[in-house]
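Where a number appears in this text, it was derived from the coordinates with a stated rule and is not lab data. What you see is a predicted model; the values in this text were computed from it and never measured. Cβ atoms are built from the backbone, for glycine too; each structure is taken alone.
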Structure I
Amino acid sequence: MIRLAEPRDTESIWAILAPVFAAGDTYAVPRDITRASALAYWLAPGKTTYVAELEGRIAGTYYLRANQAGPGAHVTNCGYISAPWAQGRGLARAMCAHSLQAARGAGFRAMQFNLVVSTNTRAVRLWQDMGFAIVGTIPSAFAHPTQGDVAAHVMWRLL
């Protein structure tokens with residue numbers, strides 16, 4: 001089940017965000033980001049945030065927002081994170097499918113991922129399976145904690 005996030009979900013959302021942000025290998029946020037800053041980022045005004053439940057627990061979360069203002073506001077942007085215990089169970093695919101439908105319903109005409117770290121091969125493959133194309137690759141755009149500077153992709157698709 002995927003539903004809108006509610007204030008009662010913040011601890012579960014933080015529990016999902018914290019290890020991913022601390023790992024520093026997929027999101028361009030400080031590895032030592034505080035709980036308050038992480039939640040402010042994920043739940044910021046202008047973002048619609050969802051949670052995904054598996055087995056009665058919150059197992060993933062994603063947000064949906066306009067990628068740009070004004071003439072770029074017809075393109076949406078999303079960020080997705082699954083709890084480690086829920087990975088490999090189709091949750092990211094389900095959240096992406098849900099986000100595509102939610103974005104269409106909100107009147108967006110395309111979706112763009114601004115920074116997909118090239119070493120995150122599972123995500124790159126999944127987004128390609130979901131109809132996204134790599135429309136640009138930025139060399140050395142992401143300072144990976146173990147692999148050094150790696151490329152990042154801009155991925156895009158029509159809705």
Structure II
Amino acid sequence: MFAALAVTPIGIVHSPIREPVDDVWGGVNSRIELDASRFSPESLAGLDEFSHVEVVFVFDRVEESEIHFGARHPRGRTDWPKAGIFAQRGKNRPNRIGVTVCRLVSVEGLAITVEGLDAIDGTPVLDIKPYLREFAPRGMVRQPEWATELMSDYWKSA
């Protein structure tokens with residue numbers, strides 16, 4: 001039905017967080033280094049004019065056997081209702097793709113430093129996009145109470 005897509009990482013994450021964890025991302029600075037065989041510093045020209053970037057990355061250490069396709073209790077918590085994998089942001093997704101909006105700290109050569117990237121050391125990066133407020137939600141944002149509770153400690157400091 002769909003043709004296979006070939007996606008090549010553009011770079012790699014260097015982070016002090018080396019193991020997958022749920023709640024320690026507040027204040028974490030990570031460095032994303034672009035692949036020097038494909039890119040030059042020109043690729044990042046003008047990015048420093050933005051306060052935030054969206055980073056698209058791969059949960060590359062999630063085994064095929066750990067992928068969820070249906071509904072499950074978020075984080076295995078049976079006190080929260082089952083939700084379909086596309087109603088969650090968990091790492092055990094069918095294509096293992098993560099997306100996070102991060103504060104851009106600096107741009108230097110072929111690297112950027114960001115704050116609040118919830119990707120561990122060695123994670124492949126697929127894309128970096130400037131965050132534009134015009135892409136932010138228009139109007140009120142609605143989410144279930146379990147999602148608010150799940151995220152309550154997500155950005156706490158390690």
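Using mean count of other Cβ atoms within 10 Å over residues 114-121 for the comparison, can you identify which of I, II gives the largest number?
II
Kindly point out which one of I, II the value 40, 29, 14 was derived from, the read-out being Cα extents along the principal axes in Å, for residues 50-121 alone.
I
Looking at relative contact order in percent (Cα under 8 Å, 6 or more apart), point out which structure of I, II has the largest value.
II
Kindly point out which one of I, II the value 14.8 was derived from, the read-out being mean count of other Cβ atoms within 10 Å over residues 42-49.
I
Consider the structures I, II: one of them gives 20.0 for mean count of other Cβ atoms within 10 Å over residues 74-81 as calculated from the coordinates. Say which.
Attributed to the structure labelled I.
7.8 is what came out when mean count of other Cβ atoms within 10 Å over residues 2-9 was calculated for one structure; which of I, II is it?
Computed on structure II.
One of I, II was used to compute log10 I(q)/I(0) by the Debye sum over Cα atoms at q = 0.16, 0.18, 0.20 Å⁻¹, and the result was -1.03, -1.25, -1.43. Which label is that?
Derived from II, not from the others.
Quick one: helix-only ellipticity at 222 nm (-39500 (n - 2.57) for each DSSP H run of 4 or more, over all residues; to 500) came out at -1000 when computed from one of I, II, so which one is it?
Going label by label, the one that fits is II.
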